[in-house]
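Take a look at these structures.
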Structure 1
Amino acid sequence: MKQKPIICLTFDLEEFDLPLEYKQSISDTEQIEITSKGMEALLPMLEKEKISCTFFTTANYAQQKPEQIKQLSALHEIASHSFFHSSFKVSDLKSSKELLQNICGTDIVGFRMPRMAEVNSTDLQNAGYLYDSSLNPTCIPGRYNHLKEQKTVFKKNDLIIFPTTVTPTLRIPLFWLTFKNCSVKWFCKQVQKCLDEYGYVNLYFHPWEFADISNFSLPSYISKNPRMMLDKLQCFINHFKNKAEFTSIREKLDL
């Protein structure tokens with residue numbers, strides 16, 4: 001029997017610090033609570049559908065919501081999203097891994113850098129990670145240009161690089177902004193093309209997208225109705241649940 005293609009749903013579980021990029025104030029406490037509210041909206045759907053995902057979690061969020069992270073780890077993969085979302089030093093690689101392991105009681109093998117920034121593969125290996133999912137092999141103006149990077153899984157020495165998914169020809173990123181601003185029908189069509197081409201997809205979102213952030217003066221393409229996001233994600237899952245297998249990255253890579 002032909003093996004089903006794989007869909008990895010991944011969520012960057014982080015402080016909601018986005019308003020700071022738009023010169024708006026938001027307290028540390030509010031950053032955590034908005035993300036937590038998004039989790040409260042998102043998790044019932046994932047539990048109902050029995051879907052295993054990967055949550056790239058900042059240690060800062062985890063140490064403020066340890067019970068939530070411990071409960072998540074029973075059903076989902078917890079991976080590192082560094083220590084803080086808005087600052088970074090190399091020592092954060094190891095310290096975030098250790099804190100998450102202490103909370104979850106399981107080894108943390110995956111990493112994703114905040115804002116998909118570059119991170120040194122040797123530093124990741126020295127900190128004990130087995131894979132990195134920080135590469136978005138496309139061009140995001142003002143952020144990065146990775147149009148020449150490999151689109152599918154590869155290795156740097158012994159570190160597995162697991163890029164987020166872009167379409168085969170135009171390298172359209174199939175991530176949260178595309179999902180939020182395009183129709184579900186169009187998005188599903190692009191995902192199917194990628195499943196046919198690659199055999200898997202690696203899609204990423206943020207839990208705060210499922211919370212009400214209308215109090216902040218953010219562009220509408222970011223702050224659209226969170227109920228709409230839930231409905232769209234449910235439609236996406238319904239479309240593929242009999243056509244593909246939803247797994248965590250760790251399960252997909254058999255680590």
Structure 2
Amino acid sequence: MATMIADTACIDPRADIADDVEIGPYCVLGPDVKIGRGTRLIAHVCLVGHTTLGENNVVHPFAVIGGEPQDYSYKGQPTRVEIGDNNVFREAVTIHRGSDKEYGLTRVGSNNYIMANVHVGHDCVLGDRILVANNTMFAGHIHVESFANISGAVGLHQFVKVGAHSYIGGMSRIVHDVPPYMLIEGNPSKVRCINVVGLKRHDISPESIASLHEAHRLIFRARMTTEHATKILEAHGHLCPEVRRLLDFIEFQQQGKHGRGRERGRA
């Protein structure tokens with residue numbers, strides 16, 4: 001199919017636009033923008049900077065992707081935003097390009113659903129099949145693993161890491177890493193239980209869910225060290241791949257500062 005471009009769209013002639021792209025009224029595209037097949041910009045979408053969107057993304061009105069990082073030290077370096085395929089970005093989503101403090105890149109994977117007014121700060125890395133509800137705010141340098149589910153009006157501190165298959169409750173304040181498979185909520189946020197609903201939806205086996213329950217009991221309720229908990233879990237046959245991933249995540253977290261594993265080596 002041919003690309004459809006509204007008369008009122010403002011597109012730099014150097015932008016790289018594939019076939020079968022729909023660009024609606026009053027969209028603005030800069031010279032270093034690249035868009036893959038099947039992507040739809042519904043209306044009033046602004047893509048600037050070195051920004052790449054893959055195939056079959058849908059971007060709703062008033063979203064801005066590729067804007068300069070909100071960082072005083074940024075001086076116009078050629079940093080980037082890279083977005084995969086089959087994502088939905090709802091109204092007024094903002095995604096800022098990277099800074100030169102890490103890899104110069106903000107990246108969003110594929111098959112994510114990002115709801116209205118979500119802000120993704122500079123140098124964030126989001127995996128695949130992540131759901132983020134309205135008005136949630138990602139500070140800079142946050143990593144989110146695949147299959148995480150983040151509710152509305154959540155504030156996430158810079159350098160936080162959110163584990164796979166985790167669930168964060170609405171209006172939570174996240175200043176520490178979020179372990180995989182766990183349900184977190186509150187201000188201050190705490191691990192409440194395992195994310196049973198999410199695990200069942202993604203076909204995690206009943207045996208693994210039972211093992212995660214036991215790991216949660218030992219680590220977050222009995223407050224054992226990971227070394228002690230590992231010995232007990234191994235003795236009872238609970239060291240399934242999911243539990244090992246949880247234990248590895250917690251060890252990584254403990255190597256950092258302020259409950260954030262990615263902050264190791266920082267003041």
With helix-only ellipticity at 222 nm (-39500 (n - 2.57) for each DSSP H run of 4 or more, over all residues; to 500) computed for every candidate in 1, 2, -12000 is reproduced by structure 1
The value 21.4 for mean count of other Cβ atoms within 10 Å over residues 73-80 was derived from one model only; which of 1, 2 is it?
1
Read-out FRET efficiency 1/(1 + (r/R0)^6) of positions 25 and 105 (r between Cβ atoms, R0 = 41 Å, to 0.05), computed value 0.85, structure in 1, 2
2
If mean projected area of the Cα convex hull in nm², for residues 65-208 alone is computed to be 8.3, which of 1, 2 is the source?
2
With distance in nm of label points 7 Å out along Cα→Cβ at positions 41 and 121 computed for every candidate in 1, 2, 2.7 is reproduced by structure 2
Consider the structures 1, 2: one of them gives 0.45 for FRET efficiency 1/(1 + (r/R0)^6) of positions 33 and 49 (r between Cβ atoms, R0 = 25 Å, to 0.05) as calculated from the coordinates. Say which.
1
Determine which structure produced the value 27 for relative contact order in percent (Cα under 8 Å, 6 or more apart), calculated from the coordinates; the candidates are 1, 2.
1
Given a value of 24, 23, 19 for semi-axes √(5λ) of the Cα gyration tensor in Å, calculated from one of 1, 2, which structure does it belong to?
1
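Since every read-out is calculated from the coordinates, none of them should be taken as a lab result. Since this is a predicted model, take the numbers as computed values, not measurements. Cβ atoms are built from the backbone, for glycine too; each structure is taken alone.
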